[in-house]
Each structure stands twice: as structure tokens, then as C-alpha cells.
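Each structure below appears as C-alpha cells.
Values in this text are rule-based calculations from the coordinates and carry no lab data. Note that the coordinates shown come from a computational prediction; the quantities given were computed from them, not determined experimentally. Cβ atoms are built from the backbone, for glycine too; each structure is taken alone.
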Structure I
Amino acid sequence: MFLHYGSNIPIEQLTKDPVSVGRLPVHTGFLSQVGLFFWAASASLCFFNVSLLWDQPHLHRLKRFLLNSGLLTLLLGLDDAFLWHEAVLPAWGISEKLVLLGYLGFVAFYLFRSFPTIRQTDYVLLSVALFCFGVSIAVDGAYRLIGNQYLLEDGAKLVGIVSWFMYFFQVGRISVNLRRI
């Protein structure tokens, strides 16, 4: 309601589907929507597994890793859904490059802090996800050189998001097996 009253945005723009509001073809943003589902599923997996392990003091490092992973995933998913780095923050005078550098720093810190735990997992899918995210960001940054980059940029991002989900699905299965009843 704050957006409606505070910014004078019509209520239907806040409640209706973007495809309906924009009178766009129903397939508009299909792959983007699939990506959002996988972001949400990944964050849910992380938070759910934290709740399963809550009473397991011997798994403190794994719980912290899953909690931090869930928070990072939630941040990235919300950014993807609401275009924070592309539209919202630049409209407030914060450049997209600065936001991406902030995310890069945050992810680097997350990986550094989580490395001992990540090293104990089958991290191939996490590596694939990070590589694909890097390709997507690089293609986005070099769009003038590449031309029609949408399939490569968005395809790499979707493969990255699905790989991210699959990695945390694996970690979740392991964490369930580690739980002492």
C-alpha cells in the first residue's frame, strides 16, 4: 500500500501480472519466470534444511552455510524479480556497475567464509552455477560487441540458477542424512 499511496502507483499495477498490465503475449518472460521459481525453490531448500538441523549442535558450520546460502539466494532472486540492479537502484542514483561490484564482493566474501563447508560437498554444480553467472554478467557487459546476446546471457543465467538449485538439493539430501534423531 506504501507504493500505491506513497508513490501514486495505480493499485492494479501492483496486484496484476505484468503480462496482463502490459498486454503482452503470455509467453513473455517465460524463461525469466522459470528462473524465479528456481531461485525461490533454492532459498526454500536452504531455509528448510536449516530448520531440520536447528537442534543439531554438531552441524553448526553446515547450518550457518545453509542460512547464508538461503539469504544470498533470496537476495539474488529478489534482485532478479524486481530488477533492483537494472532499474530500481540506478533510478536512485546508484549505478548498475556499483551494484554488481557490491554483489561480486558479497559473493566472494560468502565463498571465502563458506569454503571449508563447500570443500566437503560435491561442488561441481556450484562451480557450474558460478561459471554460468559469470558468463551471463560478461555477456551483459559486452552486449555492444556481441549483438543479439539475449539467448546466451539469459540462457547462461538460467543454467546457472538451475545448477544452483541442484547443488543445494544435493546439500539438502546430505544434511538430512547427517541429522541425528
Structure II
Amino acid sequence: SEFVYNKLPFYKKIISNFEIDAIEKQIETEFNSPVTTSMGRFFDAVSSMLDCTHSSSFEGEAAIHLEMLADSDEKGQYDIKIDNKDGMYVIDDYHIFSQIFGEVLNEIPKSKISAKFHNTLTNIILRISQLIGKTYNIDKVALSGGVFQNNYLLGKCFDILKNNDFRVYCR
């Protein structure tokens, strides 16, 4: 896959050509590129794409910046693709990143992009909850982990899950 970070207007201040070459080689060979289930890395990547946080001084810093940026009036979200691979639901993050990337290049306000990102995560959590709920006849969802320290995301997830007849547990 093509490394497109260099199309972002601010990339020269955060990454060198040497680093780009190294990253491209890592992507090609999948060297030191473990699969992760961490939502935190998703926030880190989007925060960097928005030129907010490129290097965090503490865990969750990028997510905090995105939460503070989010325009609560924005109702839009990005299109999602969820695949079932051997009984495991996998989100096509590249599909989401490419939509965000396009909006960054089109100079859509960061507050709108951040809100749409949060709304997208909310929709992903709902969709996966529905898929798992239907498969296993479950109506309970626990919102746990560091990502739910984000009150914006927690509130949206709590509301949408409750409105879709899930029993929601948090905090």
C-alpha cells in the first residue's frame, strides 16, 4: 500500500525521508507490525493526521486532544466496513483513514473530522454489538477500557446502545 503521509501539508516537520523509507519497508514486510486491538492507537493515528499530537508525553494524550476538538453539533460519520474473518469481526481501518485523509486534504475543520471520527467509532461499537448480540443472543454490553475515559465517546455509545435495546454497563 502506498505511504501517503507526505501529502499532508505539515509532514516535513514531523517525519524525515529516512523515516518514511523505514516505514514503507515495515509496511511491505510487516516487520515489527503486530496486529492490535487497541482503540488508543486509532486515536493516536487520527490525532497525528489532524496535526494535533504526533508524539504523546502520556498515554491517552492524543485521544484527549481529539475529544476536546470534537464539534458536538456534527452528526456525520465515515462509512465503515466490517468483515467476519474466522469468527472475528475486523474493521477496515484503511477505509476509515482514507476518508479522513481526504477531508484533511480538503481542509475540512478539525473539529468536524474529530466529531465524525467519534461518531464512526460509536457506529462501529453499535454494529459489532448487534452482530455479536444476534450471534450469541446477548443484550449486555460493557463499555470498558481506557478509551471510555473519553466522555464524548462514552456518552454517545451509552445512548445509542440503550436506544437499540442493549443493557449497558460502564464505570
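Consider the structures I, II: one of them gives 19 for relative contact order in percent (Cα under 8 Å, 6 or more apart) as calculated from the coordinates. Say which. The structure behind it is II. Largest in FRET efficiency 1/(1 + (r/R0)^6) of positions 92 and 132 (r between Cβ atoms, R0 = 30 Å, to 0.05) among the labelled structures I, II is structure II.
So volume of the Cα convex hull per residue in Å³, computed for just one structure, reads 153; which one of I, II is that?
Among I, II, the structure yielding 153 for volume of the Cα convex hull per residue in Å³ is I.
Looking at mean count of other Cβ atoms within 10 Å over residues 36-43, point out which structure of I, II has the largest value. Don't jump to the answer; show the numbers that get you there.
Values: I: 19.2; II: 15.5.
The structure with the largest value is I.
For distance in nm of label points 7 Å out along Cα→Cβ at positions 44 and 156, the calculated result is 2.9, so let me know which of I, II that is. This value belongs to structure I.
Please state which of the structures I, II yields -16500 when helix-only ellipticity at 222 nm (-39500 (n - 2.57) for each DSSP H run of 4 or more, over all residues; to 500) is computed from it. Value -16500 for helix-only ellipticity at 222 nm (-39500 (n - 2.57) for each DSSP H run of 4 or more, over all residues; to 500) corresponds to II out of I, II.
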